[in-house]
Structure I
Amino acid sequence: MLNRAKKADHYFVQHPKSKPKLGFLSTHLRGRPFKFLTASSVFSKRRIDPGTRLLIESMILPESGYVLDMGCGYGAVGIAAAVFNPKLHVIMVDVNERAVRLAKKNIEINHVGNVEVRHGHLYEPVKNTVFDCILSNPPVSAGLATVKALITEAPRHMTEKATFQMVVKSKIGGKRLQFIFEEAFGNFEVLARESGYRVLIAEKR
């Protein structure tokens, strides 16, 4: 269930207590090579999970402006966005301190200059910034209330005509989240769907 965190999921915590077990993965996203340092207690440490990959492959980026990667993990989505469009300024946010440290390291590994990472809960680290695009593979294990807040609080951090793009697992709260999208934005579309995932997109109007 979406509103119940599994005991095996430990990535939505501020201070992971386990000793980090580091890993390294190489991959191609939109035909470009990327390398990421990963670790235990961070989401999908062994590979770019199918939902994240679908979001990266299908996301629509603005020509310029500010982009937010909310719940960035080790930084795949935000770093990819920054590489695909160097005119953007990308800010990545995560509550997990270990994820933030990894994301900072991965910025260096991938030699990206137009991206930064901040630590904190949801929009608190960017409360004084508005964005032209918000991207998220949401922390489902944190429960429905957290994911709902991620969606419903987004419009106040967006410019007019900015887009909010989120990947969801179709069988885990997919229809419920579509209703929340409609409630928050008054509109949404399915941007892409594959392997049991779908990317939802809404526009601030």
Structure II
Amino acid sequence: MGNLSKQQKIVDFWFGELFADGLAEKKISKRWYKNDPNFDKLMRENFENDIEMAKKGKYGKWKETTLGSLTLILLCDQFTRNIYRDTEKMFSCDEIARVVAQEAIEKGFDRELPMAQRQFIYMPFMHAESNELQEKSVELFQRLRVEVVEHVKEYVPVKYAKAHQEIIRKFGRFPQRNKILGRTSTSDEIEFLKGPNSNF
């Protein structure tokens, strides 16, 4: 399979066929944030090797195009979270995703994409344990919300970007990752983890 067809296969798997306004079907978008072992297994069987290839730098040239950049970010920032759910490897490609996302934004690739795809260019910043990158995340999602058509604005995850930012402002890290990464939680983090909004 050629690089272009492989990239398209990965993107199509994640988004399906988008509507004219740039949104994905609800049955597709629901599975992005749902814990579904069967979906994770399907992803593992089809795309785990691609994550390993990306990690080794074998897909480095992909970041030279909009489609390739989006594909790399999906593999390194989203697919890892499904395929390696609840293990340290979930976060093993986060830095790759952030570098690709930053370069894609500098090249204007993000603005070439429909809303459903464009938001995933920004996700690596939302996932970062950094106040600076969290600020960037909120700025990017706020800008996206301004730029999309009116009825799409409600689907731009600004409130989730702000929620992630508040956690990093308070703790400097995501306490919900502590157990997976072998980190000791503080008493404040333990209390936070008992709450309803600690499952990012």
Ranked by volume of the Cα convex hull per residue in Å³, which of I, II sits at the highest value?
-> II
Have a look at I, II and say which one yields 3.6 for distance in nm of label points 7 Å out along Cα→Cβ at positions 53 and 189, as calculated.
-> II
Which structure, out of I, II, was Rg/Rh (Cα atoms, Kirkwood Rh), for residues 69-156 alone derived from, given a value of 0.95?
-> I
Once relative contact order in percent (Cα under 8 Å, 6 or more apart) is calculated for every structure in I, II, which label goes with the largest value?
-> I
From the coordinates of one of I, II, helix-only ellipticity at 222 nm (-39500 (n - 2.57) for each DSSP H run of 4 or more, over all residues; to 500) came out at -18000; that one is structure II
Computing distance in nm of label points 7 Å out along Cα→Cβ at positions 37 and 165 gives 2.8 for which of I, II?
-> I
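The numbers here are math on the coordinates, done by the rules we state, and not lab data. Because the structure is a prediction, the values reported are computed rather than measured. Cβ atoms are built from the backbone, for glycine too; each structure is taken alone.
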